[in-house]
Structure P
Amino acid sequence: MTESDEGSRALRDRLVDVGAELVAAEGVQALTLREIARRAGVSHGAPRRHFPTHVELLSAIARRGFAELAARVEEARGALGDGEADPRAQVTALGRAYLEFATRERGMYELMFRHDLLESGHLGLRDTSLPLFGILVDLVGRVRLDADARVAAGALWANLHGIAQLWRWGSLQLATKDDDLACLLRTALDAHLGPEGGR
């Protein structure tokens, strides 16, 4: 790799870093090419050399979010042992990591699922997001031997996503008169996987 290539990659990474910091601090609406360039200390045209469209830069930032979420899920599962831990416990750890990410990394989470802003096909988002869903499918299949694991995992993911969104808006706390996110996670898991321990 030439020095020029290294400099180009460094600037590309810097633009994504700045975008990730900006979305965390100010939300999706702040992610303009001009503002990212300003904060990166480059001309407002510089991002176009690495990201020809605004969508491509947003997608690169969203890929960073999916990679961070996947790392947190792996860390949560790894804390249970060598990967051979009870599948139900691993699904619980995955669900907890997902909800924590969604509620703590609000701007990034919103960007990751803004399909009106992103192009997940040719810009590589699916390559980053689908392996995480594959982990969920595998674990759900090991818990729910009686179900189509892909469909059951999809329904569980949709439930977790809905919990995350409604929690972020304050709607669930208002409706349930409860602020225990862990209780909602347990209830969702019971609904999709059956009661823990067959109770």
Structure Q
Amino acid sequence: MKKIIGLFLLIAMPFLANAAQYEEGKHYTVVSDKASKKPELREFFSFYCPHCFSFEPFMADIKKQLPADVAFERNHVDFLRMAPEDIQFMLTKGLVVAQQLDMEEKLVGAMFNYVQVQRAAFSSEKDLRNLFVLNGVDGEQFDKLMKSFNVNSQAKKMKKTQDYYGKRGAIKGVPAVIVNGKYLINMQELDRNDLKGDYNKLVKHLLSLG
């Protein structure tokens, strides 16, 4: 019996050590009473946020290391002061269109580049349409999708999710990452010498909490 208990402790030791390594209120904050129905990692960001632009390569690596059953969700926000709210919501719709075209990475990169590198400003849907067309999207298809019920519903859902966490004080700025709809990651407390490795461990730990 003692041998069985000893073997169990030996197997469980790495998991127990990992659990003890991360503390609620320090490495992460509980921002909701209930978790998402399916495991997910949700990034709240804005094309107008330079930190979000810098964060893109980091999150791309984190995404690659997620378990196969964990969804990675981008959630564009519209509360930054760099542009009118309706223009920011238009870019939220643009993100949804990019996802539906299965061109998310290319078009997200193009939108970030337009704002953060070229220092250009979106003043109307025509500007966004031109950018998409320059990146291989059919103009008529863009028009149809931007007006579609599905795209508008998904964009409004992102807005609703943003407002939900905003009212709970969870999203005061971007980028912000929430695991399983419940745990907000605090990067400030992670190991600066192995930030990516520590981040991955924390994500896996939070996913295990459900």
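Details
- When helix-only ellipticity at 222 nm (-39500 (n - 2.57) for each DSSP H run of 4 or more, over all residues; to 500) is computed across structures P, Q, the figure -23500 traces back to P.
- Relative contact order in percent (Cα under 8 Å, 6 or more apart) derived as 35 - corresponding label from P, Q: Q
Laboratory data are not the source of any read-out in this text; all were calculated from the coordinates shown. None of these values were measured; they are calculated from a predicted model.
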